[in-house]
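Multiple structures follow.
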Structure 1
Amino acid sequence: MNDLAGLKILVTRPAGQSQGLMDQLTALGAKPIHFAAVEIVEPRDIGGLKAVVADLPGYDWAIFISPNAVTRAFNLMQGWEQAWPTKVRIAAIGRGSARELKRLGFTEVLVPEGRFDSESLLSMEPFRDVGGLRVIIFRGEGGRELLGDTLKARGAFVQYAECYRRAAPSADVSGLLRAWARNGLDAVIVTSVEGLHHLYDALGQVGRQWFAKTPLVVVGTRLRDACLALGLTGPVVVATGADDEALIAALLAWHAGKNPL
């Protein structure tokens with residue numbers, strides 16, 4: 001298959017989390033380029049996180065926002081020699097998080113179908129009536145508030161377990177600037193607001209002029225709005241989720257001219 005033949009596509013996922021997407025792009029004929037726009041690091045308040053997680057047996061539901069939330073949370077819990085309480089039910093926003101949970105042995109994971117976002121999870125039956133329930137949300141620092149705020153409004157007690165943060169990388173952007181200067185980049189895949197801002201800041205004045213006109217594939221309307229707030233004028237295509245399948249589908253739809261731009 002060569003649906004994306006010759007397209008130069010920038011993938012901005014963190015180091016160690018991009019290879020699967022890069023491989024799929026290559027299989028479709030694209031020429032992916034990787035630049036880690038974010039670095040996943042420990043949260044600032046490890047002590048506070050440990051105290052929150054110590055109360056895990058008292059919760060009814062645990063929601064994992066991202067694959068990073070899954071891996072970071074369970075790595076930390078393993079270091080603290082804390083086992084997962086069997087009575088706590090598990091939900092995940094997207095397929096990537098669900099796959100990570102199943103890899104760890106969790107066979108019953110509630111995950112939305114269709115769109116993989118907070119709104120879709122909130123529309124599912126178990127989260128429509130949560131009065132009196134206790135919900136812990138595993139996420140990165142500074143995540144979106146819609147999920148927690150809505151559950152609180154529906155009567156749940158909500159606590160955040162912020163088990164990682166996205167930091168600005170120290171990588172050299174000169175390779176990206178050369179790529180844009182020579183033949184341009186056909187599209188950029190961005191999966192977090194922090195990554196968008198870090199890339200924008202790192203590119204400098206000249207790089208931003210190229211970036212502003214390049215088509216973007218992003219995750220969610222919050223990230224789309226962040227693109228508009230930066231004054232980016234290129235087409236912005238919103239994927240249904242942050243997993244490889246959703247990003248590839250959005251890219252293919254854009255390339256085929258199926259999305260209104």
Structure 2
Amino acid sequence: MRTVTKTILITGGSRGIGRATALLAASKGWSVAITYVEDTAAAEETAASIEALGGRSVALRGNVSVEADVIGMFDEAERRLGKLDGVVVNAGIVAPPSPLADMDADRLRRIFDINVFGAYLCARQAARVLPRDRGGKGGSIVLISSAAVRIGSPFEYVDYAGSKAAMDTLAIGLSKELAGQGVRVNAVRPGLIETDIHASGGQPDRAERIGKTTPIGRAGRPEEVAEAIIWLLSDAASYTTGAVLDVTGGR
């Protein structure tokens with residue numbers, strides 16, 4: 001069987017679901033650019049792990065909510081690794097649990113700057129470089145949403161839930177814009193996954209604690225979400241676009 005290699009860019013690729021996706025892609029021999037904003041050591045370790053698994057890699061520092069950074073990271077990824085076949089819009093943040101009435105404006109602005117504006121900037125850049133009518137190869141865009149979209153995350157993260165709802169809508173609309181140019185656009189909605197995003201929100205045990213209440217009876221692993229993302233990036237998903245795929249253990 002012919003081996004198909006790809007070149008992909010993953011925003012927020014140095015940790016959690018992004019890192020797991022990068023390593024799974026590398027195990028298939030794909031080239032992977034990862035972006036990060038602060039933790040250089042984690043990004044460099046992930047890049048080294050990608051290469052150890054047989055993939056080419058580059059770690060690119062930048063803020064997804066800054067237009068110049070986004071354009072620069074995409075340009076550098078293609079300069080270093082070649083034209084992209086896929087983009088995973090994964091970078092996102094959460095804040096400590098709070099009802100909406102007690103959230104200050106700075107928190108709301110930061111959540112929406114990164115999770116919505118930043119994601120749209122990255123999706124827009126992908127829509128500029130992947131389509132065949134713009135000189136691209138075609139390919140796949142995968143947006144990382146959340147099961148919080150369906151649940152609403154009351155008293156915890158209604159801001160985060162709302163920001164991720166935008167990813168579902170973006171997948172539906174952008175998939176229709178780009179389908180004629182060989183680009184598929186889908187979203188993945190992870191559930192309670194064992195990543196450090198929970199600790200960043202002040203609840204390091206959240207995935208394990210609430211994961212026990214899912215029909216499957218446990219939290220998910222980043223590698224399990226990565227499998228869904230890689231499938232959507234792959235040619236095996238050639239007739240799938242505009243879909244929103246839950247990876248939630250039945251929650």
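Structure summary
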{"read-out": "Value 1, 6, 13, 17, 18, 16, 12, 9, 6, 3, 1, 0, calculated as P(r) over Cα pairs in 5 Å bins from 0, in percent, assigned to which of 1, 2", "value": "1"}
{"read-out": "Origin of the derived value 4.7 (distance in nm of label points 7 Å out along Cα→Cβ at positions 71 and 215; candidates 1, 2)", "value": "2"}
{"read-out": "Source structure (of 1, 2) for P(r) over Cα pairs in 10 Å bins from 0, in percent, for residues 79-150 alone, computed value 17, 39, 25, 14, 5", "value": "2"}
{"read-out": "FRET efficiency 1/(1 + (r/R0)^6) of positions 7 and 39 (r between Cβ atoms, R0 = 25 Å, to 0.05) - structure with the largest value, from 1, 2", "value": "2"}
{"read-out": "Given 2.0 for distance in nm of label points 7 Å out along Cα→Cβ at positions 23 and 175, calculated: source structure among 1, 2", "value": "1"}
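None of the figures in this text is laboratory data; all of them are computed from the coordinates on show. All figures in this text were calculated on a predicted structure; none of them were measured in a lab. Cβ atoms are built from the backbone, for glycine too; each structure is taken alone.
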